[in-house]
Structures are given as structure tokens and as C-alpha cells.
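Peer 1: Take a look at the structures listed below.
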Structure 1
Amino acid sequence: MFAATQAEIAAALGVAPLPFMAVHNVSAALFLMASPTTIEMACQLAETPAQHRWVQTRVLMIDVVAVLLLAALNVAVAYW
């Protein structure tokens, strides 16, 4: 949807636009899955406060790891 803007940002940063756009789109999709409404729906299905914390902790851990891996990939591609 914002391909032209992403391509302009990639050009301004001096990186290849295709990997830059791919990383951006994948990270956006990951965070969309971890949107507050989705997490709240999962928490509503949980029966105890401990299960609520478990859901929230797992989502945050997975997202942090995914973002770090995507950032490392983006940096690696930029300097490759």
C-alpha cells in the first residue's frame, strides 16, 4: 500500500528497496497479529490472570525476537 514511500525511504538510506520493503511488510504483519485487540481476545479466552500474563508475555517475547531478527537482516542486507 505504501510501496512508493517505502522505496523512497530505501533510496534515501542507500539500501536495496526490495529487501527493505520485504522486512517492513513482514514486521508490519507480525505486529498486526499482536495488535491490542487480538491480544485482548486471547486474554478473554484465558480463564485465570496467570493465563492472561502468559499470553501477553509470549506475544511480547515473540515480537521482540522477530523484530530483532528482521532488524539484523535489514542491516546485513544493507551492508552486503
Structure 2
Amino acid sequence: MSQATARHILVDDEARAQKLIDDIHSSCPSGRDGGNLGTFGRGQMVPEFDQACFDGEIGTVQGPIKTQFGYHVVQVTERS
């Protein structure tokens, strides 16, 4: 099974997400750990987030990505 390691920023507004691309800020509990989500498998996250993590280029900042939770800015740091 494919796995990815990623970190992200989650905010509730798309315009704010655009402005925070380079900031370390998150409304998610992972914000306390620099947005680190650890390693997770394909299908363990909501589809929009999953697609960005498994189809996007490693190391690039992607977003904003709209999900049911809000807007994410994500950077995949590893993938296997």
C-alpha cells in the first residue's frame, strides 16, 4: 500500500489560506507540531486531501484544498 508523510495548514477561509501559504498556522491540533500529520496510507484522509498528498509533487506547497473541514495548505515531505 502507498503511504505519504505530510504537513499542512488548515483554516476556515480560502482567502486566508492563500495568505498563509508561507506561515505555520493551523486550526487543527497538528498545528502544535508544525502541522505534521505523520505517515498515513492512501484512503485514510478525505478524498480531496488524499489526492493532493498522493498525486502532488513531493516538497511543493499545495493549496488551498477545500474539504469538509475547511481549507488546507499541504506539503508532502515523503512518499513510498
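Peer 1: Who wins on relative contact order in percent (Cα under 8 Å, 6 or more apart) among 1, 2, i.e. which is largest?
Peer 2: Values: 1: 37; 2: 43.
Sorting by relative contact order in percent (Cα under 8 Å, 6 or more apart) in descending order puts 2 first.
Peer 1: Can you tell which of 1, 2 yields 4.1 when distance in nm of label points 7 Å out along Cα→Cβ at positions 16 and 40 is derived from it? Could you put the intermediate results ahead of the total?
Peer 2: Details: 1: 4.1; 2: 2.0.
Derived from the structure labelled 1.
Peer 1: Work out Rg/Rh (Cα atoms, Kirkwood Rh) for each of structures 1, 2, then name the structure with the largest result.
Peer 2: Values: 1: 1.14; 2: 0.93.
Between 1, 2, the highest calculated value is found for 1.
Peer 1: Using helix-only ellipticity at 222 nm (-39500 (n - 2.57) for each DSSP H run of 4 or more, over all residues; to 500) as the calculated read-out, with -28500 as its value, let me know the right label among 1, 2.
Peer 2: Working: 1: -28500; 2: -5000.
Of the structures listed, the value fits 1.
Here, each number is a calculation from the coordinates, and none is a lab measurement. Remember, it's a predicted structure, so these values are computed and weren't measured experimentally. Cβ atoms are built from the backbone, for glycine too; each structure is taken alone.
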